[in-house]
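Next up, some structures in structure tokens.
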Structure 1
Amino acid sequence: MVFILFISFIILLRIGELILSRRNEIWLLQNGAIEYGQKHYPYIVALHVLFIGSLIIEYSAKQTVSFSLFFLILYFLLLAFKAWVITSLGKFWNTKIYHISGFPLIKKGVYKYVTHPNYLIVISEIAIIPLVFHLYYTAIAFSMLNAIMLSVRVKEENKVLKI
């Protein structure tokens with residue numbers, strides 16, 4: 001039952017993030033934003049959908065089910081950090097890469113201290129979420145796949161940041 005509640009929360013949170021991202025995307029496009037990284041974005045979406053599927057499959061295949069309170073608390077702390085990132089970027093937060101010429105880079109909130117805090121969160125989520133339920137195969141496999149994906153994504157975003 002705890003897993004069903006947790007995975008439902010994760011799914012609803014992801015849907016909420018996509019809705020917020022879409023709202024921000026509309027604002028960005030209305031203000032002259034140009035999208036970059038379109039070629040790799042479908043792979044990011046696929047990675048996250050497969051990640052959730054893998055969580056469900058590995059959990060269903062386990063003989064014993066338990067959860068780690070430590071990793072659950074760590075995950076909720078991570079969500080607070082994510083909220084800080086999203087509020088720091090405001091209308092500029094998005095799951096895609098957009099750039100509006102003439103707008104200065106955000107240098108407030110967490111962005112005073114870290115260049116790509118959202119990617120630190122994604123890296124942490126991919127590892128911590130499975131560890132809440134001791135789903136080690138998903139944690140390892142998707143951490144490696146995410147590392148490959150982020151190597152492409154961060155290079156693309158760094159190019160855009162230099163424009």
Structure 2
Amino acid sequence: MLEFDATLVAALAFFAFIGILLYLKLPGTIAKGLDAQAEAIAKELDQARQLRLEAEKLRQSYVDQQNEAQAQANALIAQAKADAKTLKAQAKIQLEADIAAKTKAATEAIKRAEQVAIAEVRAHTAEAAVAIAERMIIAGADGKSADALLARSFKTIETKLAN
């Protein structure tokens with residue numbers, strides 16, 4: 001008879017187990033489950049790739065915005081420097097015009113003061129001449145006394161002009 005040793009029993013149990021698995025269609029079910037899981041993983045990978053692409057686009061958008069903002073800032077700085085140069089030039093022109101106007105006003109004031117001084121000297125001279133003429137008329141002096149009076153009058157005029 002056939003002896004049942006442990007190896008034969010193990011082999012029969014193994015084949016019976018495989019038979020039950022095939023009868024229950026478990027390998028197909030396992031394969032379907034693995035396929036579904038592989039599909040889910042593939043979808044997740046696709047989603048991850050899409051998210052990565054979107055993130056890269058977003059990052060690039062931010063880089064572009066940053067570059068644009070930097071360019072605008074540089075343009076504003078350049079414009080401010082140009083405005084500052086223009087304002088400096090305008091201020092210099094205005095300062096020169098103010099200096100010229102004040103110089104002209106001072107020159108005119110000096111001319112007016114000079115004219116007033118000349119007019120005062122002329123008035124003093126005229127007063128002195130009138131006073132001399134009065135003395136000569138009052139004195140009704142003869143030639144010698146008139147010459148002396150005239151010489152004294154000239155000295156008086158010189159003294160008044162000197163003061």
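What to note about this one:
- Structure responsible for 1.5, with distance in nm of label points 7 Å out along Cα→Cβ at positions 68 and 124 calculated and labels 1, 2 on offer: 1
- Read-out Rg and Dmax of the Cα atoms in Å, for residues 76-131 alone, computed value 24.1, 81, structure in 1, 2: 2
- In terms of distance in nm of label points 7 Å out along Cα→Cβ at positions 44 and 100, the structure with the greatest value among 1, 2 is 2.
- helix-only ellipticity at 222 nm (-39500 (n - 2.57) for each DSSP H run of 4 or more, over all residues; to 500) derived as -24500 - corresponding label from 1, 2: 1
- Source structure of the calculated read-out (volume of the Cα convex hull per residue in Å³, 188) within 1, 2: 2.
- If mean count of other Cβ atoms within 10 Å over residues 92-99 is computed and equals 10.0, the structure in 1, 2: 2
- Calculated for structures 1, 2, FRET efficiency 1/(1 + (r/R0)^6) of positions 52 and 148 (r between Cβ atoms, R0 = 35 Å, to 0.05) is largest in 1.
- Origin of the value 30, 12, 4, where semi-axes √(5λ) of the Cα gyration tensor in Å, for residues 20-59 alone was derived from one of 1, 2: 1
- When distance in nm of label points 7 Å out along Cα→Cβ at positions 84 and 116 is calculated for each of the structures 1, 2, the largest result comes from 2.
Since every read-out is calculated from the coordinates, none of them should be taken as a lab result. Worth saying up front: this structure is predicted, and the values here are computed from it rather than measured. Cβ atoms are built from the backbone, for glycine too; each structure is taken alone.
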